[in-house]
Structure 1
Amino acid sequence: MTDFLLELRSEEIPARMQAKAREDLRWAFETEIRTEGALFQGKVRTYATPRRLVLIAEGLAEKTESDTKEFKGPKVDAPEAAIEGFLKKVGLSRGELFEKPDGKGVLTYYAQTTTPGRSTVDVLAAIIPRILRAFPWPKSMRWGAESRSTESLRWVRPLHGIVALFGEQVVPVSVAGVESGAATLGHRFHHPGAITIGSASDYVEKLRACHVIVDQDERAALIRDRAAALAAGAGLQLVEDEGLVAENAGLTEWPVPLLGRFDPAFLDVPPEVIQLTARVNQKYFVCRDGEGRLADAFVCTANIAASDGGAKIVDGNRKVLAARLSDARFFYETDLKVPLEQQAEKLGKIVFHEKLGTVADKVERVAQLARWLVEEGVILPGTEYRVEHAPHVQGSSGGRSDPILRTGEDLRSLAEQAYRAATLAKADLVTGMVGEFPELQGLMGGYYAATQGEPAAVAEAVRDHYKPVGQGDEVPTAPVTVAVSLADKLDSITQFFAADLRPSGSKDPFALRRSALGVIALILDNGLRFPLGQVASREVLDFFADRLKVQQREAGVRHDLIDAVFALGGEDDLVRLLARVRALQSFVGTEDGANLLAGYKRAANILKKEGILDRAPANAGAQDGDAPGDPGLLHAQEHAPAERHAPLSYTPEKDEAALIAALDSAEPAAAAAVAREDFEGAMAALATLRAPIDAFFDNVTVNDPDPAKRAARLALLARVRAAVHTVADFGRIEG
């Protein structure tokens, strides 16, 4: 077994493309080598530096295995022309054919050919050009005289060298005028001369001796550890940034972190601005002091070990950073001169979406909804209030009409703060700072609002109203912030759905799935008792149900149980819904729960076979293909709760009577428990049905020849189904 080395040396590969390029190279090599029948037993490693993409494959066989194939020909007594045609196809003479019966016992000519194994060097020489020409760079280019042809090689940057070694043997390859060999170059400044590589085994260390650390993970660890040590040596703490570590590792072949200082006067600019300026424009790390405040220090990563210890490099980087920070300070000070309220007037000239109007239109909708959410008591659960108005929201049924006396905290003030914050929340989109750094939207608005004298709650809401923006992001808890954030996300979802611009498949151009997850997080983390049906259509509620299943998957909540509760209809309070689902999950995991589920499904199947639909509650139980049943039986089922004490025309059997008695007790107990949101209690009430249902099915004939008994027993099963549906549609539960 022999190792193989492939180095593709080019001009600078963008850091952001290197990780995927390594994976693409590994995948392409393994696919091609297996397609060609070559064997290898070891692992494939890939590396990337700014100037080279490298693959090392361990344990390749010297040759591919020979390949023997058998071909079926014509029958032995077939016409001569058919036999001659077969001989021509397989390239054999008649004497080389053999006869044997085919699958039907007919004596037939067969041919057998053997392709001898190929040298792995020849296989590699064939697949390397294919890999290079089909390589999926996100962006690529042509160069030189050959670039006039569309058939010329496309590579991320001009390709300068190919090292291809199978053991110590050069694999002969020529691509776009670049011939393979055993020579490469070291570090651009420390060792620009040629280096002869002996084999894959000495490649990494030979490059290291020439100031090139080939392993990107090793470079990243060096940057991470040295930068932290430099900060600690200055009494500071490095602000960790793994993305920046990886980027600096992709920009250097011999990384040398260096600590520098900038003018502390720049610290008057918000720290996030300084950090983003240093990170985005210069790829610098920043530091905090002992009290957690941003310090006037940065760490840059040089690509050279300078003779002066990096003093000139640090000084040059300090000057460049100072120029960038001066620009940032100019944007900040200029923006502060214009009140946010005045900035917001410009939003009317910015189209939010051609079907949904301007950003100013969205702002007004969000402001109205945010105020309404507070006035409705959604944001402060348990607060009494008086409904004075409700905004028009697509799919909304409006607010409550019964006036309730407001007591306790003055919701009017809170509602007006929510309205004010919403009107200012998008104003920073037209500021110079956010124009330069879109990542700072919201954050800068918060700074400007606070500096311009807005109440703290308003400034905080402006700052944080985009949160949460992703999994694991902080979820706001301040009432005004929650109101604005919830309103902003709900408006986007309902408006885009109303405009028929909903997500489809993997496409979600307006990030509505992310917005829905944000709404769910805001509601659940803050315990908001908010019936989503007041502002959302049925279609939007179904969308939230799907997102809730995604959000709860990591918490171990079963998706079928969420479906089982949603299927009942009318349950759009996510806090109550999840409480019901969790109680249901605990219950179905018990023996009583599993047996009741089995009994329920048996009852439901009988009722479905008889065509007896579930009519109450709405949306419960009815499945595609259900047929209408006997009107008398339907009537008995629909009115079973009211008539369950009516005397039967016959004396019920012992186990039939026992189930009737159990239902008489369990039905009202479960309903009362659900009404007070004691879902564990509701499950406990339903659990009492388990034994009577089992006994009923074991000992009572449902389809009795007596029509009165049959009708009464089917109605009894309908009562069982209806009782269970006070908690969930058990028909949606798997198992």
Structure 2
Amino acid sequence: MAELLIELFMEEIPARMQVRAADDFKRLVTDKLAAAGIAFTKAAAHSTPRRLTLVVDGVPTAQADVREEKKGPRVGSPEQALAGFLKSTGLASIDQAEQRDTGKGVFYFAVIEKKGGATVAVLPAIIDAAIRELPWPKSMRWGANEFRWVRPLHSIIALFDGAVVPGALDLGGKTIAYGSATQGHRFLSPGEITVTGFADYQAKLAAAHVVLDREERKRLILDGAQKAALAEGFRLKDDPGLLEEVAGLVEYPVVLTGAIDNKFMDVPAEVLTTSMRTHQRYFALETADGKLAPRFVVVANRTTADGGKAVVAGNERVLRARLSDAKFFWDQDLKVKLEDRLPGLKDITFHKEIGTLHQRVERIEALAVETAKSLDYDAETIQQVRLAARLSKADLTTGVVGEFPEVQGIMGRYVAYHEGLPAPVAEAIADHYKPLGPSDRVPTDKVSVVVALAEKIDTLVQFFRIDEKPTGSRDPFALRRAALGVIRLIVENNLRINLRLPLTFSAIVRPENVSGIDYDYYKKILISLSSSLWSGMKEDEIREVNTAKTIINDLLSFFFDRLKVSLKEKGVRHDLIDAVLALGGEDDLVRLLARVDALAGFVATDDGANLLAAYKRASNILRIEEKKDGIAYDAAVDASLLAQDEEKALADALVTAHKHAAPLIEAEDFTGAMAAFAAVRAPVDAFFEKVTVNADDKDLRANRLRLLSQIRGTLGLIADLSKIEG
């Protein structure tokens, strides 16, 4: 067994692309090895800012022998058929073929044994194809070359069993021959390094100031930063994303500490950390109580004779320039109230088919207030909701947000506190964007929750209105994330709200008419949506109702799809979700999930499993007989036609179960309702064991089919059990 070592050495690869590229290269090479019938024991990919490296262990030096069989024509076939068979198999005469009786006659079979060739013979094509197929988010051409790559490619190591693989990469202007040489650190160890295998390669790179293993670079950076913070009397602010990025910027990490001028410390910490993190890739330090410390950690890519003093001074100088801009904008922004910034939103287009940010804010405000009313918020809270929604986007016109878009919302919160606005209003301005993803925090304050809901529902409704729905992997406006945000806001805050109501309200707020919502018109539309009362409605109102219906129904389906995805990721069976959703008319997500939980618990019991089987048996019989007879057996059971004790007992048990379960379902005690259903198990089992449903007597048969329909109807009060698998 031998080792295959490949290194692609180039100019600096963008940090965000390195890990994916290394994994993709590993996948391409190993897949092509497998396709060629070449086995291996393990493969490992590495990346630094200037190289992608792949080492594959346990590769055989020769391909395995191959034995192939090819079926030919029937014995006694014409000479032309036999000649074609010989030509396709390479046999010299038909006597070299075997004759086999297949049960359908005697046929010729050619047995072809091919000796496995040397592995090294197929490696050049595999390496070349893997390099050319490696996907980059962005690529470039350089010089006179036609070849496209992320950055100029300088050299390629290709070693198999310690020897250079013969071959070269044609760039369309020049070629790069496969070799055994690479380079160390650009500044600390310039010059060529020749290697014989991976162990030699890794050791010589380490001696040349290159830490090949990405995880080792991350460990060195993290340990160094934590020690540097401790030495200053502070602690390192946790930032896994920045750690990943910085590990892709350096080959030989050297941790240094710099200072932030005290004159900048009155600027919001989020603005300072955003500037340091986004523009300079500095790590922030914190005091023991979690406040931003006037220090930062910078990771250099080399050691210097002065111990890094010049590097620190240069970084402090650059940071001062950055923070001077931030402080200027901050000081200027505090001079203008958020309310006074609202007219500026009229000049910002949210989307050409949806309208301006000012119109969007008006819609969000109206929807947030309506939602707060439906949740029975008190008058003071509703006023805070109105104010928070109206000011939610005002900070988008500030200089700070213009320079640092990442702090939108956060900036508004600081300004709101500066103005002396109530804390719920200030916090809602910052939190109305949340949650931004599955791991992001969900707001819990009343004001924040309804403003965040309104913001996301408006986004969904307006983009669905213009038919900008997610398709496949395409979701340019992050509508899936918005829907999941709505679901989390409702479920994690246990909000008892019918999702159809805010969707309806939002659907009738047309982009061209967002001022002065006509609540009577809203109620009229809502009534029409629910009961189809068209009397007295104008043609344009009917058209509006139809449009709203389409938007609402599409969005509810979209929400339920996202809910199913979310629950499946948590291990909830998809068929249980489908069973509850199939009932229809359930748009209270909290109640819906309670039904799913109760159903999951019920079907996991013996009683639940047996009743589910009985339900399906009853449903199958009914479906067959109703189709055959052309009628539905959904009428009431005639007690006078109940002939056997088992069917009488079942009829009584179903009535009792329905009587007990119905109020429990109304009270949303779904677990209790399931317990009431469990009492039906024994009568159902006895019925199917002792009673013949398709009796000869026509009336008796029809009554028993109606009894089966009652089984289906009673057990289906909590979910459509036909959707449950198994």
Structure 3
Amino acid sequence: MWELNKQYSFVRQGIQYIIYSIVILLIIGYWSEEFYAIFGKNNYVSIHLLMEILIIVVTMTIAIQSWLTTPYILSNKTLYIGALFLTCSFIEVAHALAYKGMPFFITESSSYAATWFYIIGRLVLSCGILGIFCLKEKPIQKNTYRWFIYSTPLFVIVALLMLIYAPNPVLPPLVIDGVGPTTLKTSLQYVAIVCHLVIMYILITKINNAPKIIFLLLGSSIYLIISDILFTIYRDVYDIKNFLGHIFQLSSFYLLFKAVYFSSIEKPFRELLEMQKHLEKSREKMHHMAYHNEVTNLPNERFLMESLQKNLYKTKGNKAILALEIERFSAIKASLGSSYADKLLSMVAQRLKDSLPEKYLLSMQREDCFIVFLDEAKSTQQIMQLCKQLQVAMLESFQIQHFSLNGNLNIGISLFPTDAYKEEELVRYAVYAMHEASKVPSRILFYETSMSSEITEKLILENDLHHAIDNNELLLEYQPQVDLQTGQILSVEALVRWQHPRKGIISPGVFIPIAEESGIIIPIGQWVLETACQQVKEWERAGLPPIKVAVNLSLGQLFQQNIVEMIQHVLEQIELDPQYLQLEITESMTINIDHMTMILHQLKALGVTIAVDDFGTGYSSLSYLKDFPIDCLKIDRSFVQKIQSDETDKALVDMILSMAKHLRLKVVAEGIEEVEQLNYLLAGHCETVQGFLFSKPLHPSSLQENYQMLQHNAQNILEQLHV
């Protein structure tokens, strides 16, 4: 509203001037006799000359201004306005010289010539402006055309001089001495008034295009109309109305001058200033964008490096770099999308800013890594205390729409000058330590020299992993699961392997965490699902009995927005009955119960079975067992391996078996390597087992070729235990 008032303040000023003018007219109209010949009859010629000189100056200024601006504006209307006012200026000169009482000019001065020059000037101005407004604006190309248009006023004034000063008067008189204006003069002035009324109508219809210019032109038209009315009703040259007519005429030309000046000079200049301001703001914005992260608005890596170059060596003493990352951020981004990830980053950034002292520089190195520069690091205990405070600040989860996300931090620390002298190395070493911090319980780690080679190797593996699917380097092996009641192999677990072209077989324990951190687990998980389901159909076509395949789902996959549709599409495309697919989740995935409950129920509705892998190794509440549609619990191999020697593990296995029985869940025990382990599980009524005692994970062709033998061996082992 303030901007609107500021923009149209000239409207209020114009209305005020019109009100003042009306008041003056009312005063003069009421006391016109008192003001008659107020300046003295001998002075009116001088006063008239002064008024005419001012009018000539204004009209000539408009003409010169238009002439000077047309090479840059290149508008035909601007050119015509300049020529029009140059014509009016010449006519006003002739009118002033011909005015009664002026010295000899061609002939003796008379009201005849002066009045005709005045009337022709008024008609030329009114009709000319009206004609220019009716023209379509076009650009002018040739400079010769500009000279031609500006030469026409000379021909016009010469023609008028010849017409008015002809030896025998051609035109009738407009003013009769002792009587006043004739009907012809009054009629011609009314024609000028009508022209300006039409001009005002045209202006009002276009007022939204250029409000200020239009209002100035409207004011000019109003003043010209007032001057014409005064010139039609004045008694003689000594009448105050005649003087006021010249005042309003001068005021009208002044407003015209302001309109032309504003449109050709002031307005373009203001637009230039606005453009410069906009450009300056754009430069400031670009500079801000160049030195700040778009999502968090924190200083970015460029800002950090320049600050380190200025401040790292300024004072002596120990300094430190903290590198902070949000645990599993890549999985969150891959699962929920960039929008949720950006909101989480923004909220984490704000909480870090609120938790850190202002003297420390907080910046964003890349999408999931924050850097803190401590220009005073008195002791490692002080640094550790600060890191723990930051971790505590992140304990409260971040609520983003219907998701409750954790912002747990892994923090790496490098010290200056202990670890490095250069700013790039300090930051890089802190990042190395940050990656390794996820492996320790405290999630805080100081940089050590050995980390460099480990991180380099990890980054190389991550880069190679990006191409593993396209290069057909991934493969699946299948470990049979034996039904302890029948000795049959009714199901298998699909286990992904990576055949690296140079390093050979790489353990899943090495590349799966890398895949989860980088988000590559999403395409790998889909490939595993498609390949495993396709393999089950191939075994079926090869004549094997129906086999269920168990496939592990990652946390990233479960947070995919289209996970249910993707699995349904795979089943339909391969034409696999959903009962032959088992999806396995881990306890660590059950933290977000609301989201998991919805997804698992949707998956269950497809007809697949749901299993909890590595049961008993997580930290989740067991309440999810009643909330989730779970069909099976898998006892982790770490419990089974110590079942004979560790009473605690034995008690845990007994508890899992008992709990599964009461909840009517199936149980699969992993890692069976010895007969004694199998015997204990049989006594506990475990239903299904897998492990090296029966078979190691096999290539699909090997499992197909040896299926009968594997099943026969399993039955023999079970029969020996029953004897």
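Taken together, the values in this text are just the output of simple stated rules run on the coordinates, not laboratory data. Note that the coordinates shown come from a computational prediction; the quantities given were computed from them, not determined experimentally. Cβ atoms are built from the backbone, for glycine too; each structure is taken alone.
List of remarks:
- Entry that produces 195 once volume of the Cα convex hull per residue in Å³, for residues 498-673 alone is calculated, selected from 1, 2, 3: 2
- Cα extents along the principal axes in Å, for residues 90-217 alone from the coordinates reads 76, 38, 28; which among 1, 2, 3: 1
- Answer label among 1, 2, 3 for the case where distance in nm of label points 7 Å out along Cα→Cβ at positions 186 and 410, calculated from the coordinates, equals 10.0: 3
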